[in-house]
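S.K.: These are the structures in question, set out in turn.
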Structure I
Amino acid sequence: MRRTLLSIVGAAVLAASLASPAAAQRPQTRRGFWIGFGFGGGTLGWDCDACTRQSEGGPTAFVRLGGTTSDKVLLGAEVNTWTLDIGAAIITAGVTVFSVNWYPSATGGLFLKGGLGASLYNRETGSTNATASSGGILLGVGYDIRVATNMSITPMLTVWGAGKADLKDGATTIQTGLSHNAATLQLGLTFH
């Protein structure tokens, strides 16, 4: 996990250093439809009413898209997922939110993002496929490094949390009061 995070940070620093001269020639413009996607790594933590808190590091992915309302505000939807085979089970968790991306400067690449929506936690073992779903919240910060007229390399730090829900396999309750949260560092492409 540490190696994955260091690789992502290294790639973001390299991209920023290579893109700096090009970015000066390509101003930050945001108009119309936008879409972004990418990968990274992160830590997922979970607990329930009758269990102790656990956490694991694993790979993450995201897709986000929407429309531009102004030079400083993008509205859209974002899906973030985390998954890992931890031996006894394959755990997949994620959040899907309505998102707002706010750029403090109309000509800058730095943005803050936040969103509300739904979360999902799934644990698959040899004999069960249990799921818990609840409300979710997402917060983050990122930077669009403009590398072409309408394309940016976008490193992001994203955190999300989920409300408590029962983990069920069909009608059978496996655990009560399960909640999860994640912190991810990701690198993606954004098309404006």
Structure II
Amino acid sequence: MKTALTVLLVLLMLGGLEAGNRYLTIRADLRAQRDQAMEEWSHVGEALEHRATLVSDLASHRGLAATAPAPVHDISDARKVLASQSGPQEKLTANERLSSALSQLMTIASSDHRLQSDPAFSQWKDELAKCENEVALARSRYNRMLEKYNARLQEFPDSLVASMAGFHRDDAYFHTTEAADTKR
């Protein structure tokens, strides 16, 4: 009886050590995935900043400020908000605001024949199209990493470790609707 109790205690201790080791491994993996998602987010943030700079450059074009003061003002405000925010959700909201203002400005610019014949404007549109592709690629990588992280939080035993270690689902996905067709 005493031997059986000793064996049982040793097995419980080994099981406890294995469970503790598994807990630490899962927690480290979840932290690494969360950090990778934030690293991917930093690439999205950089691409959004570059895009905001390009949009601002167009907005500061001499003729547009007089022709379209409201969208130019909205672009300026949205860029300030975008630059001042650090979290994904806030930046996503600011980017949507910037996209909306850009759409309005591009609608006005498409009817300005002088601007349409300007080689600098054509070059700007090409550069913006490249930038939009960079944003889309960075956004896609970020969303994939976030999906992977969130899926991991739902798996057992990872979900148990996540709740004990304070990991939470992150729903700051980058949803887009192509509000502005910049290739006009």
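Every number here is computed from the coordinates shown, using simple stated rules; none is lab data. All values reported here derive from a predicted model rather than from experimental measurement.
S.K.: One of I, II was used to calculate semi-axes √(5λ) of the Cα gyration tensor in Å, giving 53, 13, 11; which?
M.R.: II
S.K.: Starting from the value -28500: which structure in I, II was helix-only ellipticity at 222 nm (-39500 (n - 2.57) for each DSSP H run of 4 or more, over all residues; to 500) calculated from?
M.R.: That value comes from structure II.
S.K.: Of the structures I, II, report the one carrying the highest value of relative contact order in percent (Cα under 8 Å, 6 or more apart).
M.R.: II
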